[in-house]
1. To test your reading of the models, identify which of 1, 2 gives 2.8 for distance in nm of label points 7 Å out along Cα→Cβ at positions 239 and 399 when calculated.
2. Work out which structure the value -0.30, -1.22, -1.47 belongs to, where log10 I(q)/I(0) by the Debye sum over Cα atoms at q = 0.07, 0.13, 0.14 Å⁻¹ was derived from one of 1, 2.
3. Please state which of the structures 1, 2 yields 29, 20, 13 when semi-axes √(5λ) of the Cα gyration tensor in Å, for residues 223-382 alone is computed from it.
4. Given a computed value of 15 for relative contact order in percent (Cα under 8 Å, 6 or more apart), which structure among 1, 2 does it belong to?
5. Determine which structure produced the value 3.3 for distance in nm of label points 7 Å out along Cα→Cβ at positions 199 and 327, calculated from the coordinates; the candidates are 1, 2.
6. Distance in nm of label points 7 Å out along Cα→Cβ at positions 39 and 95 computed as 1.2: which structure among 1, 2?
7. Out of 1, 2, which one gives -27500 for helix-only ellipticity at 222 nm (-39500 (n - 2.57) for each DSSP H run of 4 or more, over all residues; to 500) as computed from the coordinates?
Structure 1
Amino acid sequence: MENITTLQEHLERANEARAQGKYWQAIQHYTDYLSATVPESVGLVHDLRLEALVQRGDLLHQLGEPEAALAGYNQYYLEAGSSEQAVDALVRIGEQQANMGDYYAALDAHREALHLAEALNITAGRAKALKGMGSAMMHVGRTEEAAENLRRALALFSQLGDDFEAMRAWNTLGITYSFMGAPDKAIQAYKEALQTARTVGERQTALTLSNIGECFQDLYNLDQALQYHQEALEIAESLKLESVRADLRRNLGADLCLLGRLDEGLPMLYRSLEISRAMSDPEVEMQALFSLTWAELRNERPDVAFLHASQLLTLSEQHKTRLHRARALHVLGLYHFDQGEIVAAQEMWQRALFLAHETNQRLLLWRIHANMAKVAPNEALAAVHWRIAGEVVQQILEPIEDQDLRQGFLDFPLVNEVLAHLPAGALLI
């Protein structure tokens with residue numbers, strides 16, 4: 001084994017390379033340190049070895065090497081020299097498993113971290129475990145439980161004065177609120193995150209700006225969505241981090257396709273799909289497939305749209321995420337409707353409706369009800385679906401105070417269609 005001075009130089013060079021954005025060079029220096037030491041090291045050598053495992057794992061995750069990152073975090077857990085380190089390792093393992101779409105394994109890792117943290121009264125570990133549990137629950141569609149765990153985590157991060165982890169929790173809570181169809185709460189959560197993100201680093205700033213833009217996208221306020229996503233992509237391009245660029249290209253592509261600019265939007269969506277697959281990032285891959293399905297239907301390529309929707313359904317079942325299974329069934333229904341296959345469309349939408357209710361996805365619910373109204377076998381049933389769609393629209397809009405934001409949503413064609421089918425005075429917004 002090399003002497004302590006030489007070992008420290010490995011880490012100093014790694015940290016310097018990381019600060020300069022030379023991430024692969026930093027990884028090599030961390031690897032050199034790990035190669036020059038053994039798991040049985042003690043004292044300062046052991047502490048620095050654990051630091052190298054963590055820093056190397058974080059960079060591998062950011063650069064789209066999920067398996068290698070997970071292996072590093074597992075090694076960190078095996079070598080952990082204290083209870084605090086064991087909790088931290090379990091949290092990192094759970095976060096990486098969630099990034100790879102293994103949401104139930106992630107939930108188990110975070111639960112184990114929470115039990116250990118509670119038994120040993122490790123407040124910081126408890127907060128991080130609750131945040132991780134919230135994230136995993138959100139991905140599998142347990143949105144109400146996810147929000148509750150994230151709020152509990154935020155209370156603990158506030159108590160600890162940990163602004164960085166609070167920022168990450170606010171971001172995840174914002175995503176959860178978005179899926180629940182509460183864009184007003186989501187935007188508020190993201191703006192809380194953005195205050196800290198702008199002070200801690202460009203990567204976190206880009207991610208948060210992307211999330212805010214997606215809220216405006218959900219409300220069809222596409223000019224603002226584009227502004228946020230373009231600013232975020234400029235930051236991400238300068239950082240050269242594929243883990244950020246994949247999701248931003250998806251969001252920008254969706255913005256442009258919704259604006260009817262398919263020639264610009266579709267290549268971005270396909271690039272996002274390509275990057276997410278290369279990085280083994282199923283969350284971005286599933287969202288890209290969802291956007292590509294309706295975009296290709298609009299592009300009059302139904303066979304391609306069906307392929308994307310089928311792949312989305314397969315992935316959602318593989319990763320056991322009811323949230324994305326509902327979205328897959330919804331776009332499969334759009335495909336069958338486009339083909340004039342009304343019975344098949346009804347079947348897809350009925351299955352999607354059950355899952356959307358179960359996972360509390362209001363932004364999806366109103367669209368499913370509106371589409372089911374179009375294929376209802378009689379006027380009475382159609383009127384029921386239009387009414388429910390209108391009620392969900394009202395639930396989404398009621399808390400939003402920004403009149404421009406409300407109006408942008410109301411001006412969207414399908415929302416207009418919902419309102420046009422309601423009795424006069426039935427919707428007070």
Structure 2
Amino acid sequence: MRYFYALFFYLIYLNAYSQIDKSIILGSETQVSFEGEGGTLKCEPSVVISDSIIIVAWNDSYGGKSGSSFGVCVAWAISYDFGNTYQFGGYLSEGENGMFRGADSWLAKDSKGNFYLQVLAFNEALHLYFMDRNALSEWVRLPDPVTSKHADKPFLHIQDNDDLWISFTMDQKIFVTSSKDHGQTWTGPVLVSDSTSKSRGGSSITTYRNQVFVSWAEGESISFDELWYNTTNGSMFYNPKLIYKTKNSETLLPPGYSMGFDHKQTSGNVVMFNLSWMNQLDNESHPVNVVFGSRSNGISKLLLFEFNIKDLIWEEYREVGNSTELNYRMLPSNSSIGKYPAILYYDRRNCQKKDCTVTDVYLSVLIEDSWYDFQINSKSSDWSLVPGDSEYAPIQRNFGDYITLVSDGNKLIAVWTDGRTGSTQIYSRLIIFTSHNTQYKKLGRK
């Protein structure tokens with residue numbers, strides 16, 4: 001009966017959605033998090049979609065309110081109607097005396113539509129939860145994929161054959177662990193890249209057939225100006241290789257991006273991590289790509305690299321999107337519609353003033369060598385007016401380190417941290433592609 005109602009709602013949405021042309025429909029924006037629920041700070045949302053079911057998770061300063069010295073925990077919500085409405089699910093990783101702690105959520109699904117949620121529990125381990133497709137109300141905790149207290153910045157990927165893969169950083173080294181039995185047992189961590197004298201951002205992982213790809217950003221101090229990768233089709237990884245190094249690199253911090261304790265601070269200890277993001281797509285000649293942020297000469301832009309599977313090389317990058325203005329383009333999330341790359345990111349093209357802090361959310365889709373850009377949010381956020389939670393989450397950034405875009409068939413779901421009201425909330429929007437691949441070139445507005 002639930003799926004009958006879902007289909008009914010879906011038909012209603014097709015009439016209610018904003019139709020740009022005959023090829024794409026933008027769903028209405030929906031506030032996922034709830035006013036008065038949880039803490040003041042909500043950021044770093046992850047998302048997964050399977051048919052009409054959408055699950056969203058995020059960092060919430062309710063963790064600090066409940067007693068965690070680290071300030072945040074992971075909250076989640078579920079939609080049964082394509083993201084039109086959400087029901088609050090609660091908090092995960094409960095500790096002693098009702099305290100919740102954790103962050104860096106990551107959501108994924110297997111081939112049967114079952115859901116997995118990864119949570120980094122501070123100074124404890126990496127937790128993994130499972131939700132059965134036929135019991136959509138409860139997370140069941142699985143064995144911890146990583147038990148070290150020093151694991152950080154994990155990235156979860158589920159292969160087509162339902163093997164689970166997680167890449168993570170530990171003591172400045174990059175590791176991978178995997179499971180062939182739906183998360184019940186895990187391989188010992190496999191070294192991807194040994195430690196260096198440089199700093200490292202978070203890694204990402206994807207697969208193509210029997211080949212595993214891992215990418216990460218690193219650099220001197222906090223520059224994160226180098227994009228690296230490693231790959232294997234067996235149990236051991238080859239030597240890491242440099243994909244790209246930014247020339248005249250800058251630690252360019254977007255004005256308004258801040259710590260919870262000082263929402264006007266735009267330098268010093270405030271760091272926006274440069275995260276690479278890998279993705280597999282339905283393209284036999286270029287089945288894997290990675291997006292990377294480059295900051296130099298006062299410009300912040302996003303670069304997309306595509307892997308040529310025949311020649312085994314990364315081809316020359318493409319700049320993401322159409323805007324050529326000197327603006328900030330930040331925190332990309334990498335997904336696809338069929339063979340076409342789709343990138344979600346924050347953008348300041350609509351604000352021409354120097355050091356402007358007014359920010360929008362954009363989606364860029366690469367179709368037959370042309371970018372098509374869509375503004376996803378209807379109201380802008382002024383980041384300088386949105387503090388974090390200085391009382392309960394003094395370390396977390398006000399807008400976090402990532403937002404997320406994922407696909408399911410002809411649908412994309414975008415989730416982001418939004419500050420239009422002066423406080424952070426989590427928003428989502430469904431994007432539906434209604435045409436066949438050969439017609440996608442008609443989409444959008446340049």
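The numbers here are math on the coordinates, done by the rules we state, and not lab data. All of these numbers come straight from a predicted model, not from anything done at the bench. Cβ atoms are built from the backbone, for glycine too; each structure is taken alone.
1. Working: 1: 2.8; 2: 4.0.
This value belongs to structure 1.
2. Values: 1: -0.37, -1.15, -1.31; 2: -0.30, -1.22, -1.47.
Answer by label: 2.
3. On the way: 1: 29, 16, 14; 2: 29, 20, 13.
Checking each candidate, the match is 2.
4. On the way: 1: 10; 2: 15.
Value 15 for relative contact order in percent (Cα under 8 Å, 6 or more apart) corresponds to 2 out of 1, 2.
5. On the way: 1: 3.3; 2: 2.7.
For distance in nm of label points 7 Å out along Cα→Cβ at positions 199 and 327, the value 3.3 is produced by structure 1.
6. Numbers: 1: 2.3; 2: 1.2.
Only structure 2 yields this read-out.
7. Values: 1: -27500; 2: -1000.
This value belongs to structure 1.
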